[in-house]
Structure I
Amino acid sequence: MADSSVTIDRLRDPDGGLDHRALRQILPYGEAFLFVDRVTRLEASEVDAIYRIPESAPFVDAHFVGLPLMPGALIGEGLAQAGTVMVRYNLEEHASKDLLAFQIENARFLAPAVPGDTLEYHVKLTKMRHNAARLEGEVFVGDRRVCKAQLVLAIVERQLLKAELDKPRKQ
């Protein structure tokens, strides 16, 4: 298989970013769980991305009824998704792997984000091994920082994960 970074590079638009269509090919999430609209900058050790919080969505409409806020956990998920794009960019045969949240450290939610806001994710890769990647990230709305966190993503072979999940579970 070709080098994954070259494969992802082929999905870039003329500005060097990745649009929503390209992200759907890279991230294994359904539309309702995709919290990145566009990657604006992608390098081996840094990624910038954006997500516009919709005016209405089940997670917005149900989170504090009458006072809609973007759930902090989903802001963190968007940060991890942006980081996942960067980690996949660094992986050979990234399509055969899954990245799972392993640790969320020092997460701080510093200000609310509301429908209509555009979240700006900035993520740095601080360490990568064959089975894990350590990331540091911040999320801004304009010049207001709304979140910062350190994340560790586990890198697993999709076939092995599927086999493990298919095993019968004790109740």
Structure II
Amino acid sequence: MGTKRLAFLPVALVAALLDQFGKFHATTTLDVGTRTPLVGDLLALTHVPSMGGAFGFFRDWLPGAQLIGFSLLALCATLIIVAFYRGLSPGEPGSAAALGAMLGGIASHTIDRLRYGSGLDFLHIGPITSNAVPDFNVADIAIVLGVVTLIVELLANEMAARASERPRV
């Protein structure tokens, strides 16, 4: 088994399981809309359904249409992630882990849509009375970290390639 497989599937599973555990905990311990501090005024646990996607995507759609729209997006994103994963060499565990994190986040969001009929945010940054930062979840973090990791790797590889092409003085 290549090192990319050892990075891809475990990271996907950990991201999805952590997110689902957090959502289970939030739904069983908090009423909708409530917040409770976890780390002082830095981090709070909350229970907030999220009808739309990022930036309110699909927010005004009927629930059935939202489910279809999000399912199609999840399927397309999954196919793209798997295609990129298959194109990786066995010695690229960092990229495989980033793709795994993205896949785990997408899978968890899809489970939410099927299970709750909406997304579910359970983390809040800042004082519990503040709405300066939108609420989020572990799946959101996994997707963002996966994308950022791939961008950083792309830029680092590009800079290394350019540096190797420079004439040595």
Structure III
Amino acid sequence: MRFLSKPRMPSNHGFSLVEAFIVLALIAVVLGFAVPAWQTQIIAKEVDTASGQLFRDLQLARVESIRRGVPVVLCPSQDSEICHPDGDWGNGWIGFEDPDGNHRYDRTESILLIGPAFARVNINWRSPNWLRFMPQGEAWPNGHFRVCDKSNSRTQSVIVYQTGRARLASKSPSGSPVLC
């Protein structure tokens, strides 16, 4: 009597070294295309977040000046207590009541807002490097903030009118590109 044996199937216990290298190479190629696109999106989001936060804080400072009946000053500040006249607004800012009109925070004055620091964003304003809102709602000086990432690949402006109103724009008030 003859027994028929089943044909042996080759056993497969995993990938060969060549197959694993091919898969790793394909993953590296896909990531090589995807990572720069993600970085561009992250930079754009940081600039949008910084300009949006600044815009909201400008609106808040104006409203608080009207509501409290005192001037409110915004200035760049790294430590949330001292205005830095040559400072980058990207390192943070403060907004405070300024009833004495000296444009400097004194311990007797109330801090109304503290703006966050943005590590990869530069925010520049004109000279003087502070902004004051009056109880009637107007702002001085008027101008525009230039919000840019460190490589200047993504820019935005926050335009402040003398009436105290602000708006976000992708260009400077003259319609030219934002230059940081």
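Bear in mind these aren't lab numbers, they're just calculated from the coordinates by the rules spelled out. Being a predicted model, the structure only gives us computed values, none of them experimental. Cβ atoms are built from the backbone, for glycine too; each structure is taken alone.
When mean count of other Cβ atoms within 10 Å over residues 69-76 is calculated for each of structures I, II, III, structure III comes out greatest.
Out of I, II, III, which one gives 3.4 for distance in nm of label points 7 Å out along Cα→Cβ at positions 61 and 133 as computed from the coordinates? Checking each candidate, the match is I.
The value -22000 for helix-only ellipticity at 222 nm (-39500 (n - 2.57) for each DSSP H run of 4 or more, over all residues; to 500) was derived from one model only; which of I, II, III is it? So the calculation was done on II.
Each of structures I, II, III was scored by distance in nm of label points 7 Å out along Cα→Cβ at positions 77 and 101; the highest score is held by III.
Here Cα extents along the principal axes in Å was derived from just one of the structures I, II, III, and that gives 51, 48, 29; the source is I. State the single structure among I, II, III that was used to calculate relative contact order in percent (Cα under 8 Å, 6 or more apart), giving 34. Derived from the structure labelled II.
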